[in-house]
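Rule-based calculations on the coordinates, nothing more; no lab input. Predicted model only: the values in this text are computed from it and were never measured. Cβ atoms are built from the backbone, for glycine too; each structure is taken alone.
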Structure I
Amino acid sequence: MASWRLNYQRFFHRQFGAQLEDYETRIAPMLQAVFAAREPLALGYLKTLLGIDGDTDLRRRLNRLGSLFPVSGETGDDTIRPFHRSLREWITNRTSAGHFVVAESDGHRMLAEHGLREYRRGVDALSPYALRHLPAHLCAMERWDDLIGDEATPGPLTDLLFIQAKCEAGLVHDLVKDYNAALAALPEFREENARLAKRDAAMIAYNKALREYAVARCDWWFARERGETRPEPPYPPLPDELRDEAQYPIPEESSPRAARLRHFANFVSGNLAPLSQSGQDTLSIAYNWADSGPVTVQAENQIATSKEPWLSRSPRHPAHSLRPQCLRTLEGHSSRVLSVSVSPDGRRAVSGSYDNTVRIWDLETGACLRTLAGHSDWVRSVSVSPDGRRVVSGSEDHTVRVWDLETGACLRTLEGHSYPVESVSVSPDGRRTVSGSGDKTVRVWDLENGACLRTLKATASRSIA
């Protein structure tokens, strides 16, 4: 047994070995909640969750847990968390933890049921923790009817008042994660998601094959220029999973709850910017989203009982189809977007704009992860390296910049062009970048040291007979 497991075992035996009943009734429920929590739990929330009377009882329980569960934070807003993830691995494994084992599922159940009680009293009664994480706990427990509900009794993800509360709290991108998790786990979508996962895997493998082909063909071309004889590399065949989509028609939603969830997910993902900027206007945004559909119907009913002013669009757009649908609208640039590039794993997008910046986006949630500032003029072109580690940008300021995709740091600035850089591209092996400029040259750069390896200039054009 690893030393850390042995240490945990000794600590729990020393603290609770002679009082297992007390451990099971007073300590284990606390641990279930702490390990299932999506963020460090506030002590006040933990006390309410477990029905603990008074701070004295809570402090005594915490004292018995020692330094394995440190408490930190401002006075009155203390939080508790496990001191290391290995503690979770040990205590949720019945073989290693024995009598002290706890199941995270019990913690998810506790947090889901407590959050639901708050939610059913009205969104104004929701604690900050439940507002942020109730959908995640309901999803973990697969309580789909509670999560999605129906027209008469909507669940959190189909309740515009819950959506509005979350948007007003600045949690729009967290809400997108909630929808993504539910769409991935709902039983009706499992077959479709399995097919899409196979397609994604095939796309990644095919992209890799294309990069390898590009490198091999370059080698073959230069070998032929040197007079060597070798067979031309074959072009990679397209995998069956990537062939005509007619083989894989877009399915109809298999249940009313699946269709209902998709409608609300499309509404949120299609309105990220207005919901982020004006969360208090969620009902108005939903009413003007379309002229019919479950989102609009609920908005009409809510607005009818509201005394707040709102704006009505006339005419409204026709009802949106469920699919295909705009997945995300990424807004943040203050001027026109001139170029975009997607990372090989499909998780990030990079954009260059007239506002002189490069932005990196999370394609799952639509969040802008960082803004890369450094160019002094328009960013005309961007390209992500095949390994997904770097971004190259070309600008009106005559320079090419190389950025670290993960940290956003500018690794180097490549100078040499005498006119704006119109286009950039990274070689398949990720070792070179090529830039094209208004100075009528193409430059080849070494990405490791920033050296200009060669400048390619066009010769006078020749007529073709």
Structure II
Amino acid sequence: MPLYPLFADLRDRHVLVVGGGDVAVRKTAMLLKAGARVTVCVAVLVPELREWLQLERITWRAGTYQPEWLDDAWLVIAATRSRPLNARIAADAHARQRFVNVVDDASLSSFQIPAVIDRSPLLVAISSSGAAPMLARRLRERIESLLDPALGSLLQLAQRYRARIRTRYGDLAARRRFYDWLHDGPVHASLRSAHPMQAEQQLADALAYRKEAQSPGSVVLVGAGPGDPGLLTLRALRALNEADVILHDALISEPILDLARRDAERIAVGKRGGALHTPQATIHALLLEHAHAGKRVVRLKGGDPFVFGRGGEELAFLREHGIAYEVVPGITAALACAAYSGVPLTHRDHAQSVRLVTAHCQQSFNTLDWSDLARERQTLAIYMGVSELDELTLQLLAHGRDADTPFALIENGSLPQQRTLTGTLRALPTLAARHAISAPALLILGEVAGQADAAHWYGELLGNEPSRVAVPRVLADAA
């Protein structure tokens, strides 16, 4: 038989917990959070229960369980290690028409304690009817990632204004549209951005002037990380599920796009060296077009929007045109590729600093301080440099970097087809050509990269550097 879902108001109502182990502590904590008056029946209190007793948050009965203890209880939790005692407590509770939960024994229980997602005053409860509580908890984790933490603040705000909303919108359909605007519009966005006073003012203005009819669009710059969907942040996942339009880079993997709302419009605006690409001016125009149409736009970028992702330019454009925006950081390639190859970017003995460098074209080399980059005891994380490995190696060697400096070149970092090539700087171009390393790939150069051979754990490891590789000849005036 299916269970009847019920949310109980336990404020200042007596609940009896028999038992004092870890489970009893967890149940007691939930009951206290709900405002219940909890009596714990156990011979010896564990430290956490003892602390609550000293704070007068719970009452303690130290004697042997007695059936009459149930007489004034609204709910009963049987959490002892003795199944016969738990069965006796359950029988006594049933006889007194008290709801009882016997931990890990659905057959003896008259109510189940669900897995709970707390966005107070919003509560989402998930029950497997006692069949598989662990699976219910897994489902809770999935749903938890979709519910914005700001929902609780939004509901509290709506609760305070509920009477005014009902007065202003007597028609049910109009009221429903207003609540849709409240969730999807600027009020919720302001709460997500930690601007509660602004959110309340927007709600008050909407009630006074029906401003919700304007419902301007907005843009969220989202960092999608290096490619593994598991590295998306919870906020990024929520943004994908709320998006009407997604403008995504070429390197965004299909598994990440599959997490987006099914009816969202997807527009590829990728940029790839040597291939067709979307000009930045076109991307700006698309952001403006869809935001002005009242759409929720996600600008989905690989890695992090503010690390070689032109996120700053797009933010300036949105600000110039008065478009509301948010930024959701992502895990940038340097962090992800290093972690997935077992390379610490900093190390007490080898590297006290990290330099993030882009080398996507020959022109970018003119802006780099090669003498500074060639210093020892620092880690270089070089983005978009696969096509310039010959020149990169020449310049570093010419400016004093040791030819035996280790490197790790990570292709398709965090994806199933990841390959990590290791060696020393003298052999970098030769080894990369031998193994046909191609973009996207990130180069980590420095003493820390030497740990990749031992600590590598993900994908294919390529190495076997030849014992003698000629150092590229550097003209004297190159320095």
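Determine which structure produced the value 0.95 for FRET efficiency 1/(1 + (r/R0)^6) of positions 135 and 367 (r between Cβ atoms, R0 = 30 Å, to 0.05), calculated from the coordinates; the candidates are I, II.
The read-out comes from structure I.
Which structure, out of I, II, was P(r) over Cα pairs in 20 Å bins from 0, in percent derived from, given a value of 19, 35, 32, 13, 1?
Matching structure: II.
If FRET efficiency 1/(1 + (r/R0)^6) of positions 23 and 223 (r between Cβ atoms, R0 = 41 Å, to 0.05) comes out at 0.05 when worked out from the coordinates, which of I, II was used?
That value comes from structure I.
Out of I, II, which structure matches -10000 when helix-only ellipticity at 222 nm (-39500 (n - 2.57) for each DSSP H run of 4 or more, over all residues; to 500) is calculated?
II
If you work out FRET efficiency 1/(1 + (r/R0)^6) of positions 47 and 143 (r between Cβ atoms, R0 = 25 Å, to 0.05) for I, II, which one comes out largest?
I
When FRET efficiency 1/(1 + (r/R0)^6) of positions 39 and 63 (r between Cβ atoms, R0 = 25 Å, to 0.05) is computed for each of I, II, which one produces 0.60?
Clearly, the read-out refers to I.
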